[in-house]
Structure 1
Amino acid sequence: MSPDNARPDALRPDATGPRAPLSRPGGSPGARRFRRAVVTGGAGFLGSHLCERLLDDGTEVVCLDNFLTGTPANVAHLLPRPDFHLVRCDLSEFVHVPGDVDLVLHFASPASPRDYLEYPIHTLKVGSLGTLHALGLAAEKNARFVLASTSEVYGDPLLHPQPETYWGNVNPIGPRGVYDEAKRFSEALVTAYRHARGLDTGIVRIFNTYGPRTRPDDGRAIPAFVCAALRGEPLKVHGDGSQTRSICYVDDTVAGVLSLARSEHSGPVNIGNPDEMSVLELARRIVDLTGSASPIEFGERPVDDPTTRRPDITLARELLGWEPRVHWRDGLGTTIAWFADQPGVRGAA
C-alpha cells in the first residue's frame, strides 16, 4: 500500500470508540486516557516509537508525515493494526483530521544537524507554520497538545546542568540557528495559545535520544559511531572529544513524553538522562560493546557545537514521577544489535 493513500478510511469521522485503559508506567495515578491521538512526524525515529507505544496503550493513532527525514519503513509493522492510520501530508500546509481527537503530539521536524543543515527552510517552516497548524488542529478538536522541543534551546549553555528556568545561549544566525530558533519560536507560539486561547498544552525539552530506527546516515554521534565500529572503520570524534552529552534510551524518552501528555502540567519539562559522559568516552564504550578493532580519529568541531549538555530533571521527577530506567550499557547493546541487523551497515566489514 502506498503511503500516499495508506488506510483510505484512516480519517473517517466515526473512527473513535472505547479503548482499553492505559496500563504502562510513567504517569501519575489517575492520569488521563486518550482514545485518539495525532502524531505529527510519526514516521520518524522518535515519532514511530510514540505511535507504537500509544497503540499498545489502547489509543487509536493517526500518523502524519511527509517522509522528508522519516520513512514509511519505521511504521510498516504498524500498518496491519486497525487502529493505526498513516497519512502523508506536509504540516507547512493546512491540515485537517476528521473525527474526534483528544491528543496532538507535534514531533514533525528535521532533528539531526545533518538534516536541518540540508533542509534549513523546511526546518524553519515546520517549526513556525507547522506548529501553528498543529496548534490549530488541537484547538479545533479541544485536544491536549504536546510540543517536542529540544535541549538545543539552551544552545551552548553557560549554566550546567540545564534547568528549565535557563534561557539559553543561542546564536540565532549560526548554522544551528535554523533548528534552535525554530524550536524556541515553537515554544513561544505554544505558550501564546495556552494564555490567549486557553488551549491545554505541554512542552517537553528532549535531550539526546537514541535507539533502534535511528537512520544509519543520521549524522549524530551514536549511529555514526555504531556503524563505523560494526564496519571496522575509524570512529571520527569532533575536537578532542571532551564535550559532553547525556544520552537517553528511546523507551525512557517515550515514557517521559507520555507522562507529560497525561498530566495537567504545561512545562517546559526536561526529559533526558542526567548520566553525563564525554563524546570520547561514548566512542570508547561503543568500540568496547561491539568488540571492534576500530581506531578513534579526531577532527574539527562543528560551529556552535555545545561544550556541555546535561539535563536537570528535578521537575520531571517531582511533577511526573519520571526518571530514566535503562542503563547505557543495555540501551547501547540493544541499539548495536539493531544496527547489526540492518542491510548494508556491515557492508564495509
Structure 2
Amino acid sequence: MRIAVVGPTFPYKGGGAQHTTELAHRLSAAGHEVVIESWKAQYPSFLYPGQQTISAPEGVPFPGTRRVLDWRRPDGWLACGRRLRSADLVILAVLSPVQVPAYLGILYGLGRRTRTIALCHNVLPHERKPYDRPLMKALLKRVDEVLTHSAQQAELARGLADRPVRVAALPPHLPSTNGSTGSAEVRRRLLFFGIVRPYKGLDLLLRALPDGVSLTVAGEFWGGLEATEALVGELGIGDRVELRPGYVAAEDVPELFAAADALVLPYRNATASQNVWLGHEHGVPVIATRVGALADHVTDGVDGLLVEPGEVEALREALVRFYAPGEPERLRAGVKAVDPEPHWAAYAETLLGA
C-alpha cells in the first residue's frame, strides 16, 4: 500500500514528531511504501511560545521525508494534496486545530478518490480557544475516518462529525537515550518533566510537596516562569525546588531520571501520554493522577501510585506514603520497561483496519 503520513517530524521535537516518525518506520517495515510530508514552518511563533525545532534528532529520522509545507503558503497545501493523489491512504496527524487550514487545503488538492484518516492526538486542545471546535468540525467532516487514542476522545470526535471513529491506544515512541537507570539510593527528590502547562498541575504538586522532599522541574514553561517562581516564593520552598526551564535534549534525560526517586504527573486532565512509559524506561516509579491513559500505565502499589486529580491533600498524602520506609525501593523494584512491539502491532492493525 502507498501511504503518506502528513505531520511533524525531525527537526520538530516532542511526542507528536516522535510518533509521526516511528509510525512511518513501522509502516515501512511492514512492507508499505511510505512518505512523510512534513513542515518547513508549522506554526506562527506566537501560537507556540517555545522552541519548535532541535538540532539533534530524538530518534532515527525517516529517510522518505519531504519538508516543504509552510503555514504561510496555501499554494503549497494544494500542491501537496495533488502530489499525494497516487497514494492509497493519506494519514493526517492532528496535534492542534491550528493545522486545520493547511489540512483542508491538502484535502482539496487531494480530491475524493484517496482514503483519508485524521489521526487525532487530541480532538480538542486541553486549553481551548473559540475557534478550536469549528475548525476541527470542518476537518473531521472532510475525512473518511478518524482515529483517536481514547474512548473519551472518540466521543468528542463523534460529536463533531458523522464519520467512522476508531480507538487505538497510543503506542510507545520514546526518544533514544541509551542512558542508565541510576541506583536505588533514595535521594528524597522528585521529578516533574515536560512542557509546563496549566492542565499538567505543577501548581498542585508545589503545594503538595512534603517537608524534606525536593523537586526538579525540567521542561519548557508555556506561559513563562513568573507564575511558578511567584508560587515557589509564596510557599517558601525555594531551597527545595530546582527549576530547569527549556527544552531537555534526549542525551540529558537519563541524568534527570537517575537523580529522582519518582516521576510525578499531577495532571488535572489528560488524553494519552508517553511520560509514564518514559519514567519506567528509566527505572523510576511514577506517581500519577487517575486521568486519561495515565492510570492505564501505572499499576497502583506495584510500579507507582495513583491519586485523584485536582486534590492537593490527596497528592500530599500519596507523596508521604511513597516515602514510607522501604517504599521507594519496593516500588522501584516493581518497575519494568515497556515492550513496544505488541502495542505497535495492535495500533497498526486498528489504523489500517477497514
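Values quoted throughout were computed directly from the atomic coordinates according to the rules given, and no laboratory measurement underlies them. Note that this is a predicted model, so its numbers are computed, not measured. Cβ atoms are built from the backbone, for glycine too; each structure is taken alone.
Here are the numbers:
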| read-out | value |
| --- | --- |
| Relative contact order in percent (Cα under 8 Å, 6 or more apart) - structure with the largest value, from 1, 2 | 1 |
| Label whose coordinates, when distance in nm of label points 7 Å out along Cα→Cβ at positions 231 and 271 is calculated, return 3.2 (choices 1, 2) | 1 |
| For distance in nm of label points 7 Å out along Cα→Cβ at positions 111 and 135 computed as 2.2, the structure of 1, 2 it came from | 1 |
| Which of 1, 2 yields 14.9 [mean count of other Cβ atoms within 10 Å over residues 239-246, calculated] | 2 |
| Which entry (1, 2) yields the derived value 0.90 for FRET efficiency 1/(1 + (r/R0)^6) of positions 95 and 167 (r between Cβ atoms, R0 = 25 Å, to 0.05) | 2 |
| Identity of the structure behind 0.25 (criterion: FRET efficiency 1/(1 + (r/R0)^6) of positions 119 and 207 (r between Cβ atoms, R0 = 30 Å, to 0.05), calculated), options 1, 2 | 2 |
| Entry that produces 0.05 once FRET efficiency 1/(1 + (r/R0)^6) of positions 199 and 295 (r between Cβ atoms, R0 = 30 Å, to 0.05) is calculated, selected from 1, 2 | 1 |
| P(r) over Cα pairs in 10 Å bins from 0, in percent derived as 6, 26, 36, 24, 8, 1 - corresponding label from 1, 2 | 1 |
